[in-house]
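Values quoted throughout were computed directly from the atomic coordinates according to the rules given, and no laboratory measurement underlies them. These figures come from a predicted structure and were not determined experimentally. Cβ atoms are built from the backbone, for glycine too; each structure is taken alone.
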Structure I
Amino acid sequence: MIDLRLLREDPDRVRASQRARGEDVGLVDELLSADERRRSSSVRFDSLRSEQKQLGKLIPKAQGDEKAELLAKAGELSAAVKAADADQHEAAEETQRLLRLLGNLVHPDVPVGGEEDFTVRETIGEPRDFAAEGFEPKDHLELGQLLGAIDVERGAKVSGARFYYLTGVGALLELALVNAAIAQAAEAGFTPMLTPALVKPQAMEGTGFLGQAAQDVYQLEKDELYLVGTSEVPLAGYHMDEIIDVSQLPLRYAAFSPCFRREAGSYGKDTRGIFRVHQFDKVEMFSYVTPEDSEAEHLRLLEWEKQWLTALGLPFQVIDVATGDLGSSAARKYDCEAWIPTQGKYRELTSTSDCTEFQARRLSIRMRDGKQVRPLATLNGTLCAVPRTIIALLENHQQADGSVRVPALLQPYLGGREILEPVGK
């Protein structure tokens, strides 16, 4: 959530952010009104409580009619104090409810618009010219079946649409990717983590995934738990309700976890293969830094993602995501999109978001800086979303006979294998 003081001091900035996101601008005025009620009811409660305490000191000294009069007044004051206390709590709850509906303030340099209004920061690598090489590229599903690596038919039989099995070299390829990604992150100073796949509502709501993204979340109602769609959630919740000394920052974690998403708004989209699925594995980076360092850390996370995709030999572009496609927690987001030959376009492979103080305020994560205690900043960055990375690897490194070249980075994790050969060859 944003700072209420900032809202009061510069409401036009918050209105502009809401407008850029395509969200309800009227929410700002509702929140200002609720905050005013909260503050005025708090003042009234404190005033009545003070009067009640003063009266309490007079009653033991009074006699006769004076004491009876004071006791009657004390009864009236007690009722007024209870009513003021109830008003105060009601106003505070309403303020918090509205505050949680408000998205993070977007960075002023973020392009304004919807999903297609991003700007391209840079393009790295050149897509292969398969026509010049004399063959038509196969898509990832056909390649995966030739290699004995992907089985979507049995995935659908056992679990339904958008589920799959990775088999043989497919399973080995995932393990190679995960191990290589964790190794890169550890070398960069991240602490490797294995995180819970089930979290409490506080963690899910605190990271902003019960707002816009609620339709994609799997909930276990009997257990009051949620399946995570990304390990960003348990990584953000790791220091929930804690105060961290500034000397410990930055704190950086890299987690491998399963991820679960309903993909509720994607009916009919990317139904072939394993591009858009309900369950997948991912390696996620997460940073806790001072608010003053969040922009620089955001660029560092982006560089680690670029290093990863470059080492895999994938052509890709980096985009600055537009305001309407940010998600409620992010002030700014960069995506790395890899070229997918059979689709003839770039598709998202990694993403990194600067959430500034937004998640920290919701999760009550603060830092002690000298005598001052204040919220810190959180950032996240996908290093390897396994299925989409496998898609990009198979399609970009395929050869005419259906075999696939293995990038040098992954070869040590695949027993030195340089080529993935079709089954039976």
Structure II
Amino acid sequence: MTSPSRDARAERLLRDIAPQVLGAVLRRFRDFAASEDAVQEALLAAATQWPRDGVPDEPRAWLIQVASRRITDHVRSEAARRRREAFVISLVPPEQQIALAPDSDETPRQDDTLALLFMCCHPALSPSSAIALTLRAVGGLTTAEIARAFLVPEATLAQRISRAKQSIKASGVPFQMPTPEERAQRLGAVLHVLYLIFNEGYTTSAGPELHRTDLSSEAIRLMRAVHALLPDDGEVAGLLALMLLTDARRAARTGPAGELIPLHEQDRSLWDQRAIAEGVALVTAALSRGAIGPYPLQAAIAAVHDEAARADETDWPQILALYGVLMRMSDNPMVALSHAVATAMVHGPRAGLDLLEALDDDPRLAGHYRLDAVRAHLLERDGDHETAIAHYRRAASRTTSLPEQAYLATQAARLSDARK
């Protein structure tokens, strides 16, 4: 019988190195769909064996070897079937036969995750398909998690990922770092997918934990790699700054029992001042170079929050002005929600509630708990506690994150007790 802590360590390790293993297998076999299937089988084997037998000395090499055997066995089985059926065309093209040669004793140490990231964002795919595929292959998110991030049904997202895999296979795109011109074509999708991976790690959409540090840390690591590749790009610097400035608050976001602590109640002495300083320096440099895009603007908003020693010292008029600029260049309903909150902090809760009415008909927010949560907060500030309770409860029933669910239910109970 294995211990829960041992199982958890093995699970974290598997998640951390899975994209690197997929990159290595893909580099060898050049078939995205087959490589991903083989890696998934290797991960399942590891999840079964490692907690029982212990993690091997070279876990990455172990997974690459197992996945390579799976894909080689599959290719050989398919070739035999095709021979029996007298197919003329071989499964593996001649130029790829080298992929079936025995491995050398030495496993390559190159981290192929960045190349995998850019390959998944190939222009042969639509932006939404590229992002969905990358979240699955690089981020390790489940189809359900990605569907929640896209605000679409899970079945729709599954079809999108399946089509993306087939498009990658049909395109014959080589697995390698793109040229500067290709990087420019794919960069927007790359940044968006890293943004989504980070967000899922910082506030997990489902389950008992508020954070998934493995995801947020991996997003920051990859973002640093992209920044090293493109040090003068303002959007790249802005997104790295946004991640650092946001992640700096992580230690103060939960209490002793894992309960959610909202921003205005956090112990700011727990915030990571080194990360804040690095993030502020990055966004300041980006803005000074004229990088007025969505990521530098969001980073600037995060910097205003982080530089306030206390919640009541937050410069809300500056935040509202930044959201005003961001609203003009982004059709993101979550940005609109935050803009409503900033408006309420400057002009009063009724002004914020008026802005929320325009979002009620947005299909992307239909049934989304955040709209109810923001409305409940503003209704409470406006003195309408009875309606606020109803929206807190509705928000709690709609979220699949247990810490957020508990927080929202607690707010409803607090107001209900106060009315007795």
| remark: Value 3.5, calculated as distance in nm of label points 7 Å out along Cα→Cβ at positions 219 and 395 from one of I, II, is from structure I
| note | Comparing relative contact order in percent (Cα under 8 Å, 6 or more apart) across structures I, II, the largest value goes to I
| Structure from which 1.00 was derived, FRET efficiency 1/(1 + (r/R0)^6) of positions 339 and 363 (r between Cβ atoms, R0 = 41 Å, to 0.05), options I, II | II
| request: For the read-out FRET efficiency 1/(1 + (r/R0)^6) of positions 131 and 299 (r between Cβ atoms, R0 = 30 Å, to 0.05), a value of 0.90 was computed from one structure; give its label from I, II. | output: II
| Comparison of I, II - label where distance in nm of label points 7 Å out along Cα→Cβ at positions 283 and 315 is highest | I
| Label whose coordinates, when helix-only ellipticity at 222 nm (-39500 (n - 2.57) for each DSSP H run of 4 or more, over all residues; to 500) is calculated, return -13000 (choices I, II) | I
| task | For the read-out FRET efficiency 1/(1 + (r/R0)^6) of positions 203 and 323 (r between Cβ atoms, R0 = 30 Å, to 0.05), a value of 0.70 was computed from one structure; give its label from I, II. | result | I
| Quick one: distance in nm of label points 7 Å out along Cα→Cβ at positions 11 and 267 came out at 2.7 when computed from one of I, II, so which one is it? | II
